[in-house]
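Listed below are the structures to be examined.
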Structure I
Amino acid sequence: MADSARRALTSPHRKCDRIVIGNWADGGLLPGERFDTVLLDYLIGAVDAFAPYFQEALLHQLAARTRGSFYVIGLEPYVPVVADEEVGAFVGDLGRLRDACQLLARDRPYREYPAQWVVAQLQQAGMTVTDTKYFRIRYRQQFLAGQLDICESRVGQFADPALAAALLEHIAQMRRRGEALIDQHDGLAYGRDYVIRAQPLNDML
């Protein structure tokens, strides 16, 4: 990701610019530094795969590093849907299949947190939430292929070949089902992303 960020730069670095590789679970990362803008781009949902149970501490730690605007971009967790909500049921089934394949391959899946939980944590960390906006999602072929490719890559790590074969067949069925739904409904309209903006309480006084 650091290499991708470097390639994406359209102009040379300024002397003050840095791309830092580190782990926020390391309390010595960027000691004493504070920032005008902090942006968490789908970070909260990804944390569980790398630093389980660290979400709350991470938000409090980064809030303490903020002297200006703090933004959190995230995905609302999928909610249970009734049987006749075909698209929502499929997206939920797809997410559960991805998580099951990761768990059976002894990986940790991502874990999404709702905006309401993030807002509560930021308030506890001394932040004032100034705005929360939601954006409806319409998933398309790239999303479907990406999720099922994750499943197939994990199946190759299973210890039980019979289970792996059965899941590969199920993944193929899900691919056909998903492609048909995308064609039928012009994508999979389900779920929503959110953006939360907050500022340190002291800056609001």
Structure II
Amino acid sequence: MSVSRHLVNLGQYLAGEFDNREQALAEPIWYVHLRLWQRPVQLFTDDSITIFAEQANIVNLDRPYRQRILRVMPSKYDTSLQVQYYMLKNPSALAGAGCNPNLLKTLTPDQLELLPGCILKVTQQEVALNQYQFIATPPPDTRCTFTYQGNTIQVSLGFEITETALNSYDKGIDQLTGKATWGAILGPYRYTKREQYAVLSAEC
């Protein structure tokens, strides 16, 4: 099938190494200095660009966490894009793959668990000639939950991204109170792209 230019642009914007150094230096009480890797992987290439994401505290780069899969794809309902999240059935097997992408060569779809409620609808606007801002927000009445080590965890997802900057609104939610407990509680984590990774283009 034909792959839209917006899908390719969003995949390119997402692919790379990021950190929030400036934000962490300016507000160290509220924002941990993080490094975020978002590596393209060769999965679902018929209609999608798929990203392996992993992050680490800058002082503990050897202990990365929060591995996840983002599948950027056309919406099933209109002409927009969507981002579908998956979790790894065995996250420890790919721990460190952000820094060591060779680990991702063995990744297959059967190692993933689809998270039906963890989906974002993407809108885009042109901010300059051939430069875009993409905004990804949850559709109404969706609830992103998954089970980890026997516990049900709820998260609120969302991001804004341009060619050089990523604002992440991801945060954990207390299911009893509905209040945020970790993540972008006081506003987004503001990442700057430090390195661009090559995107494995979807097939046409």
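If you work out relative contact order in percent (Cα under 8 Å, 6 or more apart) for I, II, which one comes out largest?
For this comparison of relative contact order in percent (Cα under 8 Å, 6 or more apart), the top structure is I.
Work out the source of 1.8 here, i.e. which of I, II gives that when distance in nm of label points 7 Å out along Cα→Cβ at positions 47 and 95 is computed.
Structure of origin is I.
Supply the structure label, taken from I, II, corresponding to helix-only ellipticity at 222 nm (-39500 (n - 2.57) for each DSSP H run of 4 or more, over all residues; to 500) with the calculated value -2000.
Answer by label: II.
Thinking of I, II, which structure, once volume of the Cα convex hull per residue in Å³ is computed, gives back 159?
The value was obtained from structure I.
Only the coordinates and a few stated rules stand behind these numbers; no lab work does. All values reported here derive from a predicted model rather than from experimental measurement. Cβ atoms are built from the backbone, for glycine too; each structure is taken alone.
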